[in-house]
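Below you'll find the structures, each written out as structure tokens.
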Structure 1
Amino acid sequence: MKVLTRATLREGARELASRDRDLARIVERLGTPPLWGRRPGFPTLVRIILEQQVSLAAARTLYGRLDRELGGMRAETLAACGEAGLRERGLTRQKARYCHGLALLILERKLDLSAIAALPDDEGRAALMSVPGLGPWSVDIYFLMALRRPDVWPRGDLALAVALREVKRLRKMPTREDQLSHAARWAPWRSVAARLLWAHYLEARGQYAPGDAEAGPG
């Protein structure tokens, strides 16, 4: 299964720059974007659930506190905490239910993340989409950052919508369908295009650090 490495990330950025003048300007200004990789597995999925509809900074703080209080982010420790215990530690009722349910699926062997990682994009994403609390954006982010698939566009990402409007000089914010239409032109390197646009978004707001980070903007 092809994955993004620093070498293939550079390859994809060069190819996109040769095909798209607007992305070429980002490459000329900022170079190859960070890989922004995450480790595949249960902890990353929990982190992604916590990131839904909040800033990444807030989610990072909550995740760190939860990890410390549980003595490690494992399905066993999170399941033992229970939904009530998760709410006491700052999770909303809905996110507590999603995280606890995810832990139970792992423990009951109803969800095999290693097997999903070996599947083609469409099949693997469909399998994860069946998990309560994991919608299109969450699954796309997991495949893009944790599994490092090269051709994933994270649907519904607000920072990418803003960056796309700025880079393409659009008159209004692109809808989800508009984003998918633009992104289709960047196949088979849509994950690289997303990283380039995230880099632009951060740089335009004085938040860009060229070195690899755990996550994109939030």
Structure 2
Amino acid sequence: MINENITELKKLTIEYTAHVEAMLAEGLQGVFERKNQPLRHIINENERTANIMDLHIEDKSINIIAKYQPVAVNLRVIIGIMKMSNSLERIGDHCVNIAKSGLFLNELPQLKPFIDLPKMKDAVVYMLGNASRALLELDSKLAKKVCETDDIVDDYKRAIKSDLIGYIEKDPKNITRALEILNISNNLERIGDLITNICEDIIYIKEGEMIRHQDKR
């Protein structure tokens, strides 16, 4: 019976991941296409749904622990899913931040064509989609591969920052728009970090090994 409950818990988490992934894609679409409707949809509706899903997963997890008192792998799965749900809730918050920056930028003339930011978005979406797959299949190898992709996201962040500094130096009046674009890239970077945390939790579930805070070698 506990296995059925854990399967349902994993299903809820995968649905939650898909919801957050849609928030991310919709938010960046609004930024790149300069459309306010998807950005307002994230702020006014999607975030509320994300919060409800987080609370539902937490409540179900606590009930399973109280009812079945799981140990070993089952306990690791439930605790890992609770931590992952918390990370997904925070990713949703970053999507809201991106949407707010998009609304601000859409009221002003476009500073520059988006070049590295769409690539950064694609890398983050790749990470999130494969994190969901790694959870479904409890694939620690895939989870480790996703963790490695975070370095690519960080590289895009540095390239975007360097490019924006050039626009500010060229004309200080560009600083407001440049900072908002930088804010979007900062939020994408934090989403990448949170997805890495999710994959570290998957590795913990599968292998019982806690790799968080270990130095990369």
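We did not get these values from a lab; they are worked out from the coordinates using the rules stated. Given the structure is predicted, the values throughout are model-derived calculations rather than measurements. Cβ atoms are built from the backbone, for glycine too; each structure is taken alone.
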Output the label of whichever structure in 1, 2 has the greatest value of mean count of other Cβ atoms within 10 Å over residues 86-93. 2
Candidates 1, 2; helix-only ellipticity at 222 nm (-39500 (n - 2.57) for each DSSP H run of 4 or more, over all residues; to 500) computed = -18500; producing structure is 1
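Any idea which of 1, 2 comes out highest on distance in nm of label points 7 Å out along Cα→Cβ at positions 38 and 142?
Values: 1: 1.0; 2: 2.5.
Across 1, 2, distance in nm of label points 7 Å out along Cα→Cβ at positions 38 and 142 peaks for 2.
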Once distance in nm of label points 7 Å out along Cα→Cβ at positions 94 and 198 is calculated for all of 1, 2, which comes out largest? 1
Here FRET efficiency 1/(1 + (r/R0)^6) of positions 110 and 174 (r between Cβ atoms, R0 = 30 Å, to 0.05) has been calculated and equals 1.00, so which of 1, 2 was it run on? 2
Working back from 1.18 (Rg/Rh (Cα atoms, Kirkwood Rh), for residues 22-117 alone, computed), options 1, 2, answer is structure 2
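For structures 1, 2, which has the highest computed value of mean count of other Cβ atoms within 10 Å over residues 30-37? Walk me through the numbers before you get to the answer.
Values: 1: 19.6; 2: 14.9.
Ranking 1, 2 on mean count of other Cβ atoms within 10 Å over residues 30-37, first place is 1.
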2.1 is what came out when distance in nm of label points 7 Å out along Cα→Cβ at positions 158 and 206 was calculated for one structure; which of 1, 2 is it? 1
If mean count of other Cβ atoms within 10 Å over residues 126-133 comes out at 15.2 when worked out from the coordinates, which of 1, 2 was used? 1
